[in-house]
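Scrolling down, you'll hit the structures one after another.
Where a number appears in this text, it was derived from the coordinates with a stated rule and is not lab data. Here the structure is a predicted model, which means the values were calculated and not measured. Cβ atoms are built from the backbone, for glycine too; each structure is taken alone.
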Structure P
Amino acid sequence: MSERFVVLTGGPGSGKSTLVEELEEAGFARSDEAGRGVIRDQMAIGGPGLPWKDPDLFAELMLSWELRSYGLAASSGLVFFDRGVPDIVGYLRLEGRPVPAHVMEAARAFRYHRRVFVAPPWPEIYRRDEERRQSLEVAERTHASMVETYREFGYELVELPRVPVEERVRFVLDALDRG
């Protein structure tokens, strides 16, 4: 099953979600990014599970979101994930927070395709918004943390080129065909 689950990761504002949306337009199943989803939900209810209020609670809510997304994807064919469980490990490390044993276990147990696509920092397209409050410098550090974390979990990293989204779609599909 895990070979059908393809992760796109990297720092915020590097075109991951746009690429996942374009892959969905091409007919593939996808997951929604946990971080943005949790932030949107918590802001709507005035909840405390926000990265700028309670990073540990935010991480737990993202873990729950990712595990549910993984389970829902089990009945689909090829699924593109806008981040995966290891991203939570990378996030906690980036924030200088301890990584609970159950989060490490989830990252080991819930596996994805061996090739993980990494969107590099892309200053020309980076934009802050209500949910993305990080600076470009933090986005670059996030990218580095995700690269280190996915490598630690044994994934083969494939850097996405900084090209228009249609070309990124072709790049991803070609890389999966070769793998």
Structure Q
Amino acid sequence: MALEAEAVSLWHFAVSVLPGLLQTPEYARELLAAGGLRGDELQQQIDARMGRRDLLEGDDAPQFRTILSEAVLRTRLRDASAWREQLEHLAEVSERPGLTIHVLPFSAGPYGLDSTDVWFLRMPDGRTVAYTENAYRGELIEEYGAVERLQRAYDAVRDMAMPPAESSRFILRMLEEVSCDPLP
């Protein structure tokens, strides 16, 4: 998180869940609770995640680009109204300057990052570091060759993803599919 706050640009790829920077409180709650957090610890993690969202606001916000696998948008929350709120939030932030969302459709087929959530952080000194993560651990990668290989895979995925305008329309279509009926 310290490197994230220093970065001048952030690039991200999501395999199965939204990046914390784009999550609503209820999305974070359901995701973190599914991981076993409860009580005060759960609330602390939600608060920390929501605090990180401030990074993307203001004149000095870093450029942020994310590619969301279609699976991210097909894995709904159990609470339809919370899922609707999350999709509305995505639609809103996709209109912000300096924030770009791409959707990688299932029809793209296999791709080089199919099991890897990855962040690229370009630092003020010009170097880029990568951070990969799964449900159990994360790894900071600073070695130039390894970062370069991951960047090439990321670029190939971006080339297969929908352009931003088409991605925004896809998110709006997903929003239309969410039931408007209140939960019993």
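Points to keep in mind about this one:
- With helix-only ellipticity at 222 nm (-39500 (n - 2.57) for each DSSP H run of 4 or more, over all residues; to 500) derived as -16000, matching label from P, Q: P
- Source structure (of P, Q) for mean count of other Cβ atoms within 10 Å over residues 58-65, computed value 21.5: P
- Source structure (of P, Q) for FRET efficiency 1/(1 + (r/R0)^6) of positions 50 and 106 (r between Cβ atoms, R0 = 35 Å, to 0.05), computed value 0.95: P
- Each of structures P, Q was scored by relative contact order in percent (Cα under 8 Å, 6 or more apart); the highest score is held by P.
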